[in-house]
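Peer 1: Each structure below is given as structure tokens.
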Structure 1
Amino acid sequence: MSDGRRTIRAILLDADGVIQHATDDLDTRVEATLGFRPEPFEDFIRDVFTAERPSLTGAQDVVEALEPVLERWGAPGKAAELVRGWWCSIDVDARILSLVAELRAAGHLCALATNQQEHRAAHMSRVLGYDGCFDHSFYSCRVGHAKPDARYFEVIAETLQLPPQQLLFLDDHERNVEGAQGVGLHAERFVHGRRPDAVDDLRSLLQRFDIAI
């Protein structure tokens, strides 16, 4: 095991695909919010995610960005409702959060490192209680940069006042892992996959970095 791996001072965990998942009833939630199912639904999803993109760095409010999109799709004035119905239905893996609590109790600094727009970030931090689950939360909309941008990871290292080599970043997207590695962080791909034994795989991954629990 390399010396770098033995000096991990902080563990950074992505949110979606690592500790949580959006509930899998998106089409039902959209229809309940708008009063109809937009078709082709795949095109509607693409338009919504495209509109959301600037809000991930805080450049635009997602409700404001969605208003013209929904007007084109025949649902004017529904943006705020759609944001709540679309992005605030989340399944959290309590076992992963319990492991995070174990890590913190053992003296390891744990931070959330996730791309989110402000409305979802507020829901996660306050309603889901992530403010109390992590030592730090790095929501891209508040950092001002989004993964895999190198500056996102540089801001984290600067905020924690730790060299990149002492940070371990876990994410389910390879491009984000590569972005972190490019800045000098230790980074590994971890895909939850909604598996009941995902927490065991996470423990095994951490052990590879000599992170005792």
Structure 2
Amino acid sequence: MIYIFDEDASKEFLSIRGETHKYLVKVRRHKVGDVINFRNKEDLQMLYTYEITELDGRSLELKLVSSAFEEVKSTKALHIGWCVIDMKSIEKVLPSLSEIGVSKISFISCERSQNNFKLDFNRFERILEASMQQSGRSTFIEFETYKNVKEFIKAYPQTKVFDFCENVLKDGSNIETVLIGCEGGFSKEERTILSTQDNFRLNTPMVLRSESAVLAVASKVLL
């Protein structure tokens, strides 16, 4: 774990209890004199380093040693327009998308989306918190929603579309916003809307699931 979120990070002294205490003492086996990094969600770019001064079976006492502006994020920004799929599938890949460096995800209710699922952005944020503490990233993925593909393309007219086509993506450096469909792909009406957009596919003969496509495209563009 690169750092730990704590709402009191930045104060001169910290007192850690509960599950975080158990993790640091029993799992990570920290002891007096060890230093641990913390961030505060209200000031994410600041990294605070604390030294353990006391510990017992219930609490961990720490003193602030140093603080520094240390922003950790991808050198490129990638915005993904993602037609809504099963929430469990989204949740499984969110940590990886965070670690790869995706900056923004717009969830879109496409005609073939599973629209009976309700997006829980609070849960998504909790998932990202765990991933960020492990990877060191200091920025959250931004989330937003769109009612349909037409509205999304109107908002982001330079979107490139991942779809079945002849154009194999060789260099993803010019992609800033990409649209990825749900299981079953785009409807006839949606394809009409997207007919003027640049499109591409990856160099594979296999049909990718939506979540596999999201990970593959993000990796191609950002890594």
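Peer 1: A value of 7.0 was computed for distance in nm of label points 7 Å out along Cα→Cβ at positions 51 and 195; which of 1, 2 is the source structure?
Peer 2: Answer for the origin of the read-out: 2.
Peer 1: Out of 1, 2, which has the highest value for relative contact order in percent (Cα under 8 Å, 6 or more apart)?
Peer 2: 1
Peer 1: Out of 1, 2, which one gives -13000 for helix-only ellipticity at 222 nm (-39500 (n - 2.57) for each DSSP H run of 4 or more, over all residues; to 500) as computed from the coordinates?
Peer 2: For helix-only ellipticity at 222 nm (-39500 (n - 2.57) for each DSSP H run of 4 or more, over all residues; to 500), the value -13000 is produced by structure 1.
Peer 1: Given a computed value of 11.5 for mean projected area of the Cα convex hull in nm², which structure among 1, 2 does it belong to?
Peer 2: Values: 1: 11.5; 2: 13.8.
Of the options listed, only 1 reproduces it.
A short reminder: the numbers here are calculations on the coordinates, not readings from a lab. Predicted model only: the values in this text are computed from it and were never measured. Cβ atoms are built from the backbone, for glycine too; each structure is taken alone.
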